[in-house]
Structure I
Amino acid sequence: MGMADSTDVFVIGGGPAGLAAAIAARQQGFRVTVADGAIPPIDKACGENLMPEAIVPLQQLGISFTELECQALLGVRFLAAGLSAEADFPSQCAVGVRRTTLHRRMAERAASLGIDLLWGTPVTSISREGVCLGGPTVAAKWIVGADGANSRVRRWAGLEASRRSSTRYGFRLHYRVARWTDRIELYWARDAQGYVAYVTEDQVCIGLMSRDPHMRADEALHCFPELEGRLRGGEIVSRERGAASMTQTLKHVFCGNVALAGDASGTVDAITGEGLGLAFSQAIVLASCLRSGTLNRYEREHRRLALRPSFMARLMLLMDGRPWLQRRNLKVFGKRPELFRRLLALHVGEISPRDLALDGLSLGWGLLTT
């Protein structure tokens, strides 16, 4: 599709967050244009598991996968120092899917809706008149910045003010290896965490996280002998990709007619697996606000959506770098599996932190007496 002189909504950034915002806006009846300097499918370091609460907004956007393109993930398993704890998701499975598959499906959906997709088209600036593409300017009523954690749109709009937690560093690889789990597995060690999620029947996504900026994937994998053993003999089938991870909260996520979405609007540590689900939910709320003609509600809803994932990130990262706490927690969860089930229910939004208050007292008592 050719470039139009004007549009209702111009989305800068054509990754999953940008395409979700574009699709949701198109479903509200807007003319929509998306621009990205890259050519799809766009890959990046990502855990590649869609948590249960991400599935509903993805379905609302009209995105689905074939059985061969994804894998059902029934629950979560924690492993540390020879101990383990596991629980099923309360009502709906998570889904493991390659980032490139997700992006391709979303791009196909956007194209089918008549969204103007300008791939290989960098945006050089924004103004009151619209969006500059290095020469021509496309007039736009609304501009959405979905250009990632290092967003230029955020800087152009004067929305840089934020609070950040400490940074962690991650690497992602894929192995072709016989399937050994139907869960998301999280391996804990003193200086690193390992994440496992199958994305096809015989292909597993391995994520490795550490606070050490100098640690590389092979070093981190040595921290997890059990996981390393399972991967031995497996074929590496993707290029190693790295990324930084942090929790970043912006003071504001819109200014005038410019709104931010996805990682451009703030991030939650990758340990939660919530990034994509947040982006999809933000997109639906944002489109509704655009239809109403004001972005004030978007900022309130954006903050509300981030509360639980941010809380869970802080809670889970208490175990980071504390092997004694990892062992004690897993011992408590082993003796009282209902506690782990309730924590997982909180993670996916099935219960509130208030509902978990008494369980927190039980966990604290268990830590003291284990």
Structure II
Amino acid sequence: MLPPLEILASGFEAELPEVPNQEGVFVIWTGDRAGYLAKTGMLRRRLLRVLRPEGAGRALNLRSVATRVEYWPTGSRFESGLLHYELARRLYPDSYLKTIKLRMPFYVRLVLSNAFPRTQVTSRLSGSKPLHYGPFRTRGDAELFETQMLDLFQIRRCQEDLAPSPDHPGCIYGEMNMCLRPCQEVVHAEEYRGEVQRVEEFLARNGKGMLQTISAARDRLSEEMNFEEAARLHRRLERIHQLLALRQDLANDIERLFGVAVTASAAPGSVKLWLLWKGFWQEPYDFALASDVSLDQRLKEWVAGLNPKAGGRQERQEHLAILSRWKHSSWRDGEWISFESLEKVPYRKLVKAISRVHGPGSTVP
């Protein structure tokens, strides 16, 4: 984070009119206490309003108690949001989530620690090393994805801790052959675990393995003129594609969630690149456009020099919440480019995104 620009109380009259009127974040200090933290799209106007002379209006006025102001001009709402989060976390460690009004998104969790694994929808990441698939915008979106995914497999939908017994009453899904019925000891734990591994592979690879397998089987059956079975597999393929369409562009196994947010920069002639690595935001990179080296080559050098760092579970949860709020918002600025790993960065897409963010008619080397 860049050091802030600072205005002392004695300089309010002279310096406030010189503050740039752009996106930014500011802190108003009252002695040794951070009294007011905010982000705004019009930095100078907002500061002039909350630090106006006494008696001018009835809205919030901190002029009489403010001792200094720290402010950070930014290039985008996305940058302001991340900076606002970082400052709130540092200044208000006990209440920062409430301060920035950050809501956690939802995930489909595959609970692998259970003897008979199952899925559940949650807004909290667990530390017991399950597979979390998301983020989804709402609980309803996550529940719809979970329900339609489970229709493709035969793992249990009940949430109880099973004590398998032939006398267990079972449920409607077992009667409809939509569950392997481990509760009634119809299958052994090893057989059930095999079905769970299929679900785990489906989520980890976003269904690619299953799509390839079923497509190959459908084509083979068509060649053998077994059109009835080929049609059945084709309908199954359609169901998988419909399910994957519910991912909303972000949902993934969070261990495989990679991407770059491209936003405008406060520095002229450049953009900011924000790498998301396994659900963690990394330090931004100011990417200047003017250079004798091609844009594509410099992007490859940037990726090659990356040394991504992971944080704790709570930090990852909050970073993913920031991504979800920005990506699903009506005010989203910038571009989002996702990819499977740092070895598979789509440089052509990234170059086009940089060109669009830099502005219509701009030329990039």
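What to note about this one:
- Comparison of I, II - label where mean count of other Cβ atoms within 10 Å over residues 181-188 is highest: I
- Ranked by mean count of other Cβ atoms within 10 Å over residues 77-84, structures I, II are topped by II, which has the highest value.
- Structures compared: I, II; top value of distance in nm of label points 7 Å out along Cα→Cβ at positions 13 and 29, i.e. the largest, recorded for I.
- Calculating volume of the Cα convex hull per residue in Å³, for residues 61-188 alone for structures I, II picks out I as the one with the greatest value.
- Structure (I, II) behind the derived value 14 of relative contact order in percent (Cα under 8 Å, 6 or more apart): II
- Test item: Rg/Rh (Cα atoms, Kirkwood Rh), for residues 165-308 alone calculated as 1.07, pick one of I, II: I
Every read-out reported here was derived from the displayed coordinates using simple, explicitly stated rules and does not represent laboratory data. Values in this document were obtained by computation on a predicted structure and should not be read as measured data. Cβ atoms are built from the backbone, for glycine too; each structure is taken alone.
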